[in-house]
Each structure stands twice: as structure tokens, then as C-alpha cells.
Structure 1
Amino acid sequence: MRLLLDTHTFLWFLTNDPLSSATALAVIADPMNEIVISPASYWEVAIKVSLGKYPMTVPFEQFFAEGIDGNDFSILPVKIRHTAILSALPMHRKDPFDRMIVAQAIVEQVPIVSIDAALDAYGITRIW
């Protein structure tokens with residue numbers, strides 16, 4: 001199964017954060033699943049790093065390269081059809097990064113691995 005990780009899920013997985021659920025960790029670790037990361041995630045983290053809201057112990061590029069490549073994850077490129085859906089999404093969430101991840105999940109018909117129950121308002125499949 002192909003799965004799209006929400007930003008916090010990706011970060012919590014990489015940092016072994018205890019907030020991760022057993023279900024999330026199991027589906028990410030399952031070699032039968034293809035894990036994809038949205039560019040919205042590294043864009044969001046880059047902004048938080050630049051604002052001093054997310055400290056990093058290694059250089060940003062190294063962190064993401066090792067996190068994605070080192071775990072055999074893939075990047076789900078943002079396509080025009082993703083942004084077309086994004087332009088029509090109801091404003092259940094105002095966070096632009098969440099909205100892009102939701103739009104990608106809708107178009108690609110993939111579940112999002114996320115703790116954020118507010119995403120359910122979009123009718124997506126959410127795993128946690």
C-alpha cells in the first residue's frame with residue numbers, strides 16, 4: 001500500500017518520538033508499503049527552522065536526505081492536478097502545508113499517516 005506521511009509523522013518517525021502510535025510505526029516499517037513524503041513537509045520544516053521554531057542537530061539537507069533516502073521513502077512531487085484540487089478544497093484547515101498534503105492524498109488516492117483527526121473532514125483515509 002502507498003502511504004503519505006504527514007510532516008509530524010515523518011519527523012516523529014525519524015526522531016523516535018514517543019508520540020508516534022504503534023500503528024503508524026508498524027505501517028511505516030512494513031516493507032510491503034511504499035512511503036511517500038510531500039515537498040510540503042520539507043518546505044514547512046524549512047520555514048520552522050528559519051524562524052527558530054524547530055532546532056536541528058544536523059544540517060537541514062542532510063537530515064532530509066538521510067530521512068528520505070535512508071529509509072527508502074520517495075518524494076511525491078507536487079503536480080498541477082494537486083494544486084487544482086487544493087484551489088477547491090473547503091477551508092476545514094487553514095494550514096497551507098496540511099492542505100497540500102490533503103490535496104495530494106485526494107488526487108493520488110492514498111491514506112495519510114497522521115495524528116491530526118481534523119484532516120478527516122476532507123473525507124481522506126487517515127491511519128494512526
Structure 2
Amino acid sequence: MILPFLFVGPSQSGGRGMFTAEQIEESTVIEISPVIVMNKNERKLLDQTLLHDYIFEWGAERNECCMALGYVPLYNHSYRSNCEYEMDFDNQLIRIKTIRFIKTGEELFINYNGNWNDRKPVWFDAK
């Protein structure tokens with residue numbers, strides 16, 4: 001499930017990002033995406049490729065990974081994200097939900113650390 005007014009566009013963060021053509025209320029689920037789960041051995045291989053930047057850690061031990069289908073891989077990172085993602089391990093889904101009111105035309109961001117307000121540096125930001 002992807003809300004019909006979401007779209008991909010050029011991002012000031014670089015590359016592409018997700019945007020909305022309509023305003024969105026706080027706590028709205030805007031996308032539910034199935035995932036493809038890969039084991040820890042497959043993850044080691046993916047970590048050596050460009051796909052490393054698009055996969056999510058998965059499972060209780062966080063030693064597996066998944067590739068989300070839909071638009072999930074296109075949400076850019078922000079430490080001040082306006083959306084959060086929730087993992088449903090049992091049903092192999094990721095949900096994207098707004099954490100505040102979103103204006104028309106605004107870019108939608110998630111925090112790659114998993115919690116919308118986690119300030120820990122992410123892999124491409126760590127120096």
C-alpha cells in the first residue's frame with residue numbers, strides 16, 4: 001500500500017527523494033512495503049555492493065537484512081525526520097508513518113538509525 005499522492009523527485013539532499021503532492025496528517029501510515037529477507041551470509045555479500053546503502057538490518061539479532069520493495073529505499077535520511085519506519089518481522093513488512101503534519105510538496109525523511117530522533121551518526125555521516 002502506497003498512498004497515491006506520494007511521488008519520487010529530485011532532492012536537495014542529493015539524488016532522488018520521496019515527496020507528497022498533498023498535506024498529510026500526523027500518525028498517518030503512508031506506505032506498507034513487503035520486504036525480501038536475506039540471511040547473515042547473504043548480507044555479507046550485499047555489504048560489498050551498492051545495495052548496502054539501500055538495505056535494512058532485520059531480525060531480533062539484527063544480523064539479517066532485508067530489501068524493502070515499493071518506495072522505501074528512496075526515503076532520504078534526516079536526524080530531524082518527519083516520518084518513521086516500523087518493522088513487522090512476522091509479516092515481513094515495513095511501514096512508513098508520519099510523525100508530524102506534512103505540508104504539500106514537502107520531502108519525506110526517515111532516520112536511518114531506526115528511531116526518528118536518534119542523533120547517532122549513520123555510516124555515511126560518521127567521521
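Looking just at distance in nm of label points 7 Å out along Cα→Cβ at positions 68 and 92, which of the labels 1, 2 belongs to the structure with the highest value?
Numbers: 1: 2.7; 2: 1.7.
For this comparison of distance in nm of label points 7 Å out along Cα→Cβ at positions 68 and 92, the top structure is 1.
To test your reading of the models, identify which of 1, 2 gives 0.50 for FRET efficiency 1/(1 + (r/R0)^6) of positions 12 and 84 (r between Cβ atoms, R0 = 30 Å, to 0.05) when calculated.
Details: 1: 0.50; 2: 0.90.
Clearly, the read-out refers to 1.
Rank structures 1, 2 by Kirkwood radius over Cα pairs in Å, for residues 36-99 alone and report only the one at the top, that is, the highest. Could the numbers behind the result be given before it?
On the way: 1: 13.3; 2: 12.5.
For this comparison of Kirkwood radius over Cα pairs in Å, for residues 36-99 alone, the top structure is 1.
Quick one: helix-only ellipticity at 222 nm (-39500 (n - 2.57) for each DSSP H run of 4 or more, over all residues; to 500) came out at -14000 when computed from one of 1, 2, so which one is it? Spell out each step's value before the answer.
Numbers: 1: -14000; 2: -1500.
It was calculated from structure 1.
For FRET efficiency 1/(1 + (r/R0)^6) of positions 4 and 60 (r between Cβ atoms, R0 = 25 Å, to 0.05), which structure out of 1, 2 has the highest calculated value?
Evaluating FRET efficiency 1/(1 + (r/R0)^6) of positions 4 and 60 (r between Cβ atoms, R0 = 25 Å, to 0.05) on every structure, the highest lands on 1.
Taking FRET efficiency 1/(1 + (r/R0)^6) of positions 44 and 108 (r between Cβ atoms, R0 = 25 Å, to 0.05) for each of 1, 2, which is largest? Can you show the working numbers first?
On the way: 1: 0.85; 2: 0.20.
When FRET efficiency 1/(1 + (r/R0)^6) of positions 44 and 108 (r between Cβ atoms, R0 = 25 Å, to 0.05) is calculated for 1, 2, structure 1 comes out on top.
Out of 1, 2, which structure matches 13.5 when mean count of other Cβ atoms within 10 Å over residues 28-35 is calculated?
Working: 1: 13.5; 2: 18.1.
Attributed to the structure labelled 1.
Values quoted throughout were computed directly from the atomic coordinates according to the rules given, and no laboratory measurement underlies them. A quick note: this is a predicted structure, and the numbers were derived from the prediction, not measured. Cβ atoms are built from the backbone, for glycine too; each structure is taken alone.
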